[in-house]
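Read-outs: derived from the displayed coordinates by stated rules, not from any lab. Since we're looking at a predicted model, the values are computed, not measured. Cβ atoms are built from the backbone, for glycine too; each structure is taken alone.
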Structure I
Amino acid sequence: MPYMIRNAAMATTAAQAAVSTGTAIKTMLQVATPATVMARVLAWGFSTSEDEAGIVELLQTDVAATVTAHVASGVQPLDPGVPAALFTLGTSATGYTASAEGAITATRTFDVVAMNASSNGLTYSYQFMPDEQPVIPISKFLRVRATFSTAINLRCWVLMEQVG
């Protein structure tokens, strides 16, 4: 059962808000697997309408960033009637817009996108083929991080399913 997770509170009466990247590396979205199930990344993406050089990356880490905590409605099942996801919620778990990156000691990088200053913004999405879908082990963190020298507004998302 796939779940869509975005780097903002669930949109209700207004469109999804864009989030500022800041001027140093920043976790825009983080998803924490619980101690009971792993997660598989099916697809991910981001969009911006701004023209700045920078890097956006999808990776697994062993340490949580401090984030604005998602609530259960922010981890949206794509099919009706699906039970709530088991992803761990909280300021050091699943959330968005990091205020502190944490002291990461190990990563696995799944995708990296470089933008140049003349890109006129970018919308990027990638759907992993079945034999290349990254699996995030229990008690680890999937992050979408952005590094720009000038703050830009970015929207990002991941599509994941629970495994096991």
Structure II
Amino acid sequence: MKNKKQGGETMQITVKFNIILTKEQVQLIESISKEYIHTVNSLVSSTLQSEERVKLSSKDVFANMPSAVKNQSIRDAKSICTKYKKAIKANSKLPTDKQKVINVATLKKPVCIWNNQNYSLKDGILSFPVIIDGKSQRIQTRTIMTDYQLKQLEGHFGSIAYN
């Protein structure tokens, strides 16, 4: 993904491409993606239950993921909580007969997000961190990308998501 300025607005461009994974890499990514959604959902739940404002860092999150991915899960959980609280506040301003039941968003589909600071894409090889034997290590995978996709990504890397 990349962000582009158009007029005065920033718009996000999504570029989908295929990666070629070994069986071991598939297992690693499936494991981290399940851990990711579990972590986000747990953080949302504990944040909403807390009376105080919660400020977290990767050292506060006990998950089997690299710290950069933990930090991304914290950002995602914070975003979900903010949207939920805004929806509750807006709903409470409506007349009682017009109010809706507001549910907290829950991630269900396994996903994992790496931001542009912890992955690299060079010469058709995508490199990003996962946990192997309890340690954060980078794996490398081949990508299948068209010239158009490469041009879209040129110089403007955002985050990558596996889902």
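Give the label, chosen from I, II, of the structure having the highest value of FRET efficiency 1/(1 + (r/R0)^6) of positions 105 and 145 (r between Cβ atoms, R0 = 30 Å, to 0.05).
Top value of FRET efficiency 1/(1 + (r/R0)^6) of positions 105 and 145 (r between Cβ atoms, R0 = 30 Å, to 0.05) goes to structure I.
From which structure (I, II) was helix-only ellipticity at 222 nm (-39500 (n - 2.57) for each DSSP H run of 4 or more, over all residues; to 500) calculated, if the value obtained is -12500?
Clearly, the read-out refers to II.
Suppose distance in nm of label points 7 Å out along Cα→Cβ at positions 97 and 121 works out to 2.0; of I, II, which structure was it derived from?
Working: I: 2.0; II: 5.3.
Derived from the structure labelled I.
For the read-out relative contact order in percent (Cα under 8 Å, 6 or more apart), a value of 33 was computed from one structure; give its label from I, II. Intermediate results must be reported in sequence, preceding the final value.
Working: I: 49; II: 33.
Attributed to the structure labelled II.
For mean count of other Cβ atoms within 10 Å over residues 17-24, the calculated result is 12.1, so let me know which of I, II that is.
Derived from the structure labelled II.
Give the label, chosen from I, II, of the structure having the highest value of FRET efficiency 1/(1 + (r/R0)^6) of positions 33 and 153 (r between Cβ atoms, R0 = 25 Å, to 0.05).
Once FRET efficiency 1/(1 + (r/R0)^6) of positions 33 and 153 (r between Cβ atoms, R0 = 25 Å, to 0.05) is tallied for I, II, the winner is II.
On FRET efficiency 1/(1 + (r/R0)^6) of positions 25 and 129 (r between Cβ atoms, R0 = 25 Å, to 0.05), which of the structures labelled I, II is highest? Let's see the in-between values first.
Numbers: I: 0.30; II: 1.00.
Top value of FRET efficiency 1/(1 + (r/R0)^6) of positions 25 and 129 (r between Cβ atoms, R0 = 25 Å, to 0.05), among I, II, belongs to structure II.
Determine which structure produced the value 17.8 for Kirkwood radius over Cα pairs in Å, calculated from the coordinates; the candidates are I, II.
Numbers: I: 15.7; II: 17.8.
The correct label is II.
Here mean count of other Cβ atoms within 10 Å over residues 57-64 was calculated and came to 19.4; which of the structures I, II was it taken from?
Only structure I yields this read-out.
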